[in-house]
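Participant: Each structure below appears as structure tokens.
FYI, it's all coordinate maths here, none of it is from the lab. All values derive from a computational prediction rather than experimental measurement. Cβ atoms are built from the backbone, for glycine too; each structure is taken alone.
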Structure 1
Amino acid sequence: MKLQLVSPRQGALWVRNGFRIFARRPLAFTMLFIAYLVTGQLLMLLWPVGPLLLFALVPLVSLGFMIATQAALDGRMPLPSMFFEPLRAGRKQLRSQLLLCALYSGAISLVIWLTDAVAGRAFDAFQQAMSSGQATPETLGPLIADPALQTGILLFLGLTAALAVPFWFAPALVHWGAQGWGKALFFSTMACWRNKGALVVYALSWGGVVMLFALLSNIVFGLLDMPQMVVLAATPAALMFSTVFYASLYFTFADCFEPRAGADVIPLRAP
């Protein structure tokens, strides 16, 4: 597949297109994300293998949502069975997808281990304070100001962002581009680097969406003298934003890659 360059402003359009396609099939997309959450909760019960399997599912889930978005653009219903479509490809593609899953699981596990080694005690203290139900600004302040906690958060975010680069487009390149796992990781990294402006705008746009919701909800419920409703409203909002984020992934791929000539499966172009 041919790598294409897009303007930075396209990143904001990817977010907008994610909301537009979600609005076409809100219940279907939400059920897809809930199915992912339920599967994750069940896998977390299978300690210690379950978390590794959950991490391994991340590349397939992102690709499954891309396929679901493509289906919605084509007027079809996004269904949970679309998560299994990447596994129905040829043996070579299946092997590459499974290798990507194993590599991602191992890499994110290493990131978590490194973060825990640096700030494990600080994270535990903060989690205990939050789960106690008696947390106050006075008690949380010193915990948040702990250099170990701040270093751990920055380390986790930095390593996770770096890991996302080679895996961002890799599953889609294997599925639609018939690339091997190594080539897919390489061209995903190249695409992210060449279109870093659009991806930065994409990330900033999502940050703006979340901040705007937080601001408006605080203002509205503050005027209604119901500040406790902010937390309640945050839960469905987080569910919707997470679902829309996954639904928008397809547009990042469709704009950054042009299907190869004679491809059996050609992704629909982003609107």
Structure 2
Amino acid sequence: MKLPLYQVDAFTDTLFAGNPAAVCPLDTWLPDTTLQAVAKENNLSETAFYVSNGGEFPIRWFTPTVEVDLCGHATLAAAHVIFNHTGHASKSVRFTSKSGPLHVVGDNDYLVMDFPAQRPERREIPADLVAALGREPLELFSSADYMAVFNDEDAILAVQPDFELLKKLDLRGVIITAPGRSTDFVSRFFAPKFGINEDPVTGSAHCLLAPYWSERFGKSRLTGRQLSQRGGEVVCETGGDRVSLAGKAVTYLEGTITINVL
């Protein structure tokens, strides 16, 4: 079986920056074992698979080791493929997913995603988290992930996590964040238990970051920068129980893969 495959750098307009995602359009769903094997072979933080279904696009995301319920940068990459490589005439696309409906609209050079917001819940700071990060945050919150808040951008850059210790924590991953120098806030994201030690740019993490910083700064529109080696920016806007995440994307690769259905 031959399948189209795209690799897209998301949350950037420059090749070799942002977060690379593989996108594999399908005519119909393949067995989960096949989807997971393709994602493992791609060896990127996420591979997005979608099916065109009467104007809607069911979408699923796989890391090299597991399926996840929500992924921002791979959704952005999938929308980029639909808008730029499939002849899709509309300026919008509606994905359906385990996290509910996800709308993406093209707005000039940006793709704007409508995602569910995550409300930060204050937590006590466990000693295991401090040991894993090598320093104690000012505050700790959680939703799908832990979010550790530090005082400045230098503190975020200085963190050298112990990934084996991070694997032992009970939530998906750990976001570290602080006010930014040239953007409203900065962050990094670690999810070693999902096969991703440090993710270059994590759209889903901004579903928690944006509501927190919006309330702290008293404004609904913010720009965040993820301080990974590749780096990338996410423009966020909060509103009720939703958050919009806007970014750019650029195609790195177009190709075909040949597989045996597992």
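Participant: For relative contact order in percent (Cα under 8 Å, 6 or more apart), which of the structures 1, 2 scores highest?
Facilitator: On the way: 1: 36; 2: 24.
When relative contact order in percent (Cα under 8 Å, 6 or more apart) is computed for each of 1, 2, structure 1 gives the biggest number.
Participant: One of 1, 2 was used to calculate FRET efficiency 1/(1 + (r/R0)^6) of positions 41 and 201 (r between Cβ atoms, R0 = 25 Å, to 0.05), giving 0.65; which? Could the numbers behind the result be given before it?
Facilitator: Values: 1: 0.15; 2: 0.65.
For FRET efficiency 1/(1 + (r/R0)^6) of positions 41 and 201 (r between Cβ atoms, R0 = 25 Å, to 0.05), the value 0.65 is produced by structure 2.
Participant: Have a look at 1, 2 and say which one yields 18.6 for mean count of other Cβ atoms within 10 Å over residues 65-72, as calculated. Could the numbers behind the result be given before it?
Facilitator: Details: 1: 24.1; 2: 18.6.
Attributed to the structure labelled 2.
Participant: Ranked by distance in nm of label points 7 Å out along Cα→Cβ at positions 33 and 209, which of 1, 2 sits at the highest value?
Facilitator: When distance in nm of label points 7 Å out along Cα→Cβ at positions 33 and 209 is computed for each of 1, 2, structure 2 gives the biggest number.
Participant: Oh, and also: Ranked on mean projected area of the Cα convex hull in nm², which label among 1, 2 comes first with the largest value? Before the final figure, lay out each step's value.
Facilitator: Values: 1: 16.0; 2: 13.2.
When mean projected area of the Cα convex hull in nm² is computed for each of 1, 2, structure 1 gives the biggest number.
Participant: I've got another one for you. Quick check on the output: -6000 is helix-only ellipticity at 222 nm (-39500 (n - 2.57) for each DSSP H run of 4 or more, over all residues; to 500), derived from one of 1, 2. Which one produced it?
Facilitator: Working: 1: -26500; 2: -6000.
Derived from the structure labelled 2.
Participant: Another question about this same structure. When Rg/Rh (Cα atoms, Kirkwood Rh), for residues 1-112 alone is compared over structures 1, 2, which one is greatest? List each step's numbers first, then the result.
Facilitator: Working: 1: 1.01; 2: 0.93.
If we compare Rg/Rh (Cα atoms, Kirkwood Rh), for residues 1-112 alone over 1, 2, the biggest value is for 1.
Participant: Where does the value 27.6 come from, among 1, 2, when mean count of other Cβ atoms within 10 Å over residues 169-176 is the thing being computed? Numbers along the way, then the final one.
Facilitator: On the way: 1: 27.6; 2: 19.9.
Checking each candidate, the match is 1.
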